[in-house]
Structure I
Amino acid sequence: MPSPRNQIIHLIQQGFIKPDQVDEALAVSELRPSSNNWHAFIDRVLLLLGGLSLAFALMFFVAYNWSDIGKFAKFALVQIAIVIAIGCYWKLGVDKLSAKVSLLVGSILIGVLLALYGQTYQTGADPWQLFFSWALLILPWALLGRFSAIWFVWLLLVNLSLVLYHQTISSSLWFLFDAETGLLWLLFSFNTTALVVWELSSKHCQWLSARWAVRILATVSGTTISWLVILAIFESSRNGFSSILVWLAWMPLFYFSYRKLRADLFMLAGMCLSGILIIVSLLAYAIIDSFEAGGFLLIAIALIGLGSGATIWLKGIHREWQS
């Protein structure tokens, strides 16, 4: 069915809605945000920013006054803040946004507490262990809170753990990956798996329906696999052929998922960008030894043509979905 917005546009174009009646039509159809909608949006934004500000303010306060506060006072300050955050979560009601933000603040403060412990007692642990332990400790809270922002923090921590872990053991993976591509394969595998799990879970969990988090995961997935293919084109990496095969499978699956199963123009635009980058990289590799002006002109023409074609295609899909 056509969206209310397109129905209004169609009625305006057909002359059924006069120019002086547009404002009234928008008000009746509730397409224009009302003052209550703006108040609710601003209230949510300020609530989230306020919670994050309190968490980071405590972290910076402890760091700035490190030499002036005893170690037991530092631990007490952070632990009391965590207890207050959890208490607010239960007191405010677990389904309220304010309660979820309180749990998010508590999740961040867990990391502050771990960093404080490591810095105070100089445990000598690798950096990846800090972020991995942080992710493990807040995992029950992420399951309990049912809040997309907490899950995004958890995914960010796991990604940081993978990056730091790879830097620690990269030399032991020489038989599987090149040192340069091993991290990209780790990030691609994890974030693609997380993307699939998130999309499947969002069908049953309404609180996972936030598209911003899914799109960030898709961006990381597309960026890593595209970069792997570009490395395979310009460098003779050990897993270059595998990268190309995975990308050739990733593209149609991405297209089918977000063209047929779940309409998402942002995802299709990212897929087009990946395809353009790979095609332009192939052209550049073909002429990289000649350095002729004609070759660079060909790349520029191809880039303009591919970009224009992708724009036209995406606009056509958008009109199709809105009709």
Structure II
Amino acid sequence: MKKVLITGITGQDGSYLAEKLLARGYEVHGLIRRSSTGKSNFWRIESILDKVTLHFGDLTDHAAIKDLLQTLVPDEVYNLAAQSQVGISYQCPSYTLEATGVGACNLMESTFSANGNAKFYQASSSEMWGKTGYYILSSEETPLRPISPYACAKVLAHNYAIMLAKRGYFATVGILNNHESERRGDNFVTTKVCKAAANWQQVNLGYLGAVRDWGYAPEYVDGMILMMEHHEPDVFVLGTGVGHTVQEFVNEVYLQMNLDPNEYVVHDDALVRPDEAGPLIGNYGKAKAILGWCAKTDFRQLITKLLDYWKDKKEHEKIIKGY
């Protein structure tokens, strides 16, 4: 039985990954921070809590991470942990660089020190491309021009993984474009908009002109697994190849709800980032050719999935409350 360690196991991607690897017969371990041990933070993995082993730890605690890897000696490590909010990274750049960048590099070193034959997956981000130009499809060869502390941290870990792969270690990298699901956190724009629309509530948003490539998270997690099952480490971009502005996302949400977005969406200057990357649209041609991967859920289907979830949740809560 293969043993795997997933950092960020309580997050959107980590929870889907844990379920999929358990179904493949893996012994699944997860890394969680002590500050994330509140009951509400386990809701994504509640159904599999009795099937996984959780370990306290933080990627900024290098000695503890090294000790954990020496004890576990996993066959595979998926690094999905990060301070993942671009906006917040401007407010706490030092922590973001340490946890998302330096911590990831230390995790790689600790992994291969414990088991030189281990496989390591590093979750990179389309934010690393920075300002790409007008509707350019970005690929594995697109220059990295990070413009936020988050993106800078991701570039550090990204390049470190590539360096280790060149030294003969199995360190593979996925540059994933935005991928959403019913498990996306409340502080992400897709959840904010869909949750508010389903409940006919006001939502405050920043810049609506940002262009992103949105896909469905479970399919992207399948792509991660395919990268690790490939015979050699490499860099792969996952995306749909189609970009939409935040405004287009908002319009489609309210169209499906038969509501006027002008009555519910409020501009908030406080939510506007100091600088905006993009357009960020992924060229997944390499992943399709080598891994056989492609996104199956399109933009409108994704929004329908998210809205159905929040509408069902609203009705369920009404039943619980008795009205």
Structure III
Amino acid sequence: MSVPDVPFFDGAAVEDAVTPGRALEAVRDAFIAYARSEWTMPPKVYVHAYPAGDFRAMPALGGGHALLKWVTSFPGNPAAGLPTVMGLVLVSDASNGVLRAVLDAGAVTALRTGAAAVLAAKTLGRSDARSAAVIGAGVNGRAAARTFLARGRAVALWDLDAERAHGVASELGADVAASREEALAADLLVTVTPGRKVLLAEGSLAPGQHASLMGADGPGKQEIAVEELARVRVFSDDWEQASHGGDIAHAVEAGVLERGDVTELGAVLTGAAEGRRSPEEATVFDSTGLAIQDLAIALAALERVDELDLPHFSL
């Protein structure tokens, strides 16, 4: 029996295959499956090339498939006309090891980042939240704004590069915040910055506000002050990963937060843990990006493999 040809999803094909709405649904199911130990995820491996960036190897197993994502994060790349995130996602059949598909990692990352940001805002934000904003109009910020819009919620963008913010807003049909301060005051806030500077100082978040912090996904990055994390209710995508490589890691190192102070989003989604406790509570979701989320997007793309005109290659 010969090994079948392997389809390749480039960035455009990933977006064609998986809508923002489908991505949010898939990522939600992945968080639940992981919380129930139905999906597994060994630790992410970082290969540091600081100060320029880093390489990451991310494995996961679930849904009858195994995944390996080899991806980069080089925040200075856009200045040289290169993507910040590049790499490949490999998906194999878990029953026999046959490679089922190869996908562009940047597009998969963007879809699952946008989905996780909005899923956390939807789950942890106030039920009467009115305004939403995304700070950072790069590839992943665009994905977060696109996911908000797909859910029928208006969203405002802000970026240090005003031209980029206006360009993305025009493309998506989003608004542009008049200032960074206006964006920071949104009921539902998503930050997708390089994480080189603290964006949310102590006292920044208002009562009832929610912030999904998507930028500080590795050692040395930080979007929120340790003192602010100590003041608000904190959630994470995965405690083990976030406590070593996310915003939470700085608070753990400072002795401000420990395991019992942080609730995982998957536990809230399964009903095993309490989410928002009152309209006045300020909540923060610290995202470091999980391989199970990438697997969820890859499997959603594979659902449509026969509908798309994809290139194939032989091993």
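Read-outs: derived from the displayed coordinates by stated rules, not from any lab. Nothing here was measured: the structure is a model prediction, and the numbers come from that model. Cβ atoms are built from the backbone, for glycine too; each structure is taken alone.
Given a value of 4.1 for distance in nm of label points 7 Å out along Cα→Cβ at positions 235 and 259, calculated from one of I, II, III, which structure does it belong to? The structure behind it is II.
For the read-out distance in nm of label points 7 Å out along Cα→Cβ at positions 19 and 99, a value of 3.2 was computed from one structure; give its label from I, II, III. Going through each structure in turn, the value belongs to III. To which of I, II, III does the computed value -27500 (helix-only ellipticity at 222 nm (-39500 (n - 2.57) for each DSSP H run of 4 or more, over all residues; to 500)) belong? This figure was derived from I. Set I, II, III, criterion Kirkwood radius over Cα pairs in Å: the highest-scoring structure is I.
Once relative contact order in percent (Cα under 8 Å, 6 or more apart) is calculated for all of I, II, III, which comes out largest?
Largest one: structure III.
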